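Below you'll find the structures, each written out as structure tokens.
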Structure P
């Protein structure tokens, strides 16, 4: 049995821009630094790895996102940068927020754009998707009181 979900990895080209985006969202930067060596090559099954990694956590300490910027070998893309929500694979990361309109406004200053619309689901939630730096798709959900 698993104990918990530890983190989600997102490979990026502009590490600092993506860190800024997630910090603006409310995540906290735990650390950032270089990773290389035979041990990481053995773990991920890729040779000649040299990368910078940043770990961010949610304010409650339970969720984490690991960001990786590969210097060698170069990162590759297997899909369009702004793939739609129905593309196969991991599509988005969802966050619960207090004030969805305020969050969207703040994220727009970091290049985020609404994918569709801010919509309400019954009397329970207000929801939207935003696309941030590197085409990262983030879902936002504000629970209604």
Structure Q
């Protein structure tokens, strides 16, 4: 995920000029305590709830419905894309560029989920760790989009 992020941003940048709107996350830059709270919230909302909903419910349900008429591989691919589209829409508050980036990363989360057995804990841990690194980079202003001025 971390290695693909610059590629996802490059692709999104070809489609949308405006950077992601990340002012919502400004508090992460204000103190270590706020960063720690933000990371904890990210693990709960992003790592756990988002993955439980998008992979555990949406992907699994779409895959189950489509498996008989389309075959397992096509159903899984379609379900990964539906869940990724849902993830992009959930992040609309961050703007179109972020939606494209998150949609791409969500495809990778979906593939990881499908390849892991499917094992929801694999994507929960991966998502939580990804958000932890992203939040820390944003808070330390080492991220491309961490300068909000």
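Values quoted throughout were computed directly from the atomic coordinates according to the rules given, and no laboratory measurement underlies them. The structure presented is a predicted model; accordingly, all values stated were derived computationally and were not measured. Cβ atoms are built from the backbone, for glycine too; each structure is taken alone.
Source structure of the calculated read-out (helix-only ellipticity at 222 nm (-39500 (n - 2.57) for each DSSP H run of 4 or more, over all residues; to 500), -20500) within P, Q: Q.
Once mean count of other Cβ atoms within 10 Å over residues 37-44 is calculated for every structure in P, Q, which label goes with the largest value? Walk me through the numbers on the way to the answer.
Details: P: 11.1; Q: 16.4.
Between P, Q, the highest calculated value is found for Q.
If distance in nm of label points 7 Å out along Cα→Cβ at positions 5 and 29 computes to 2.5, which of P, Q did it come from? Don't skip to the end; give the middle numbers.
Details: P: 2.5; Q: 1.6.
Computing distance in nm of label points 7 Å out along Cα→Cβ at positions 5 and 29 on every structure in P, Q gives 2.5 only for P.
22 is what came out when relative contact order in percent (Cα under 8 Å, 6 or more apart) was calculated for one structure; which of P, Q is it? For relative contact order in percent (Cα under 8 Å, 6 or more apart), the value 22 is produced by structure P.
Taking mean count of other Cβ atoms within 10 Å over residues 45-52 from the coordinates of each of P, Q, which one would give 14.0? Comparing all candidates, it corresponds to P.
With Cα extents along the principal axes in Å, for residues 21-68 alone coming out at 52, 21, 7, pick the structure among P, Q it was computed from. Spell out each step's value before the answer.
Working: P: 35, 18, 13; Q: 52, 21, 7.
Only one of P, Q returns 52, 21, 7 for Cα extents along the principal axes in Å, for residues 21-68 alone, namely Q.
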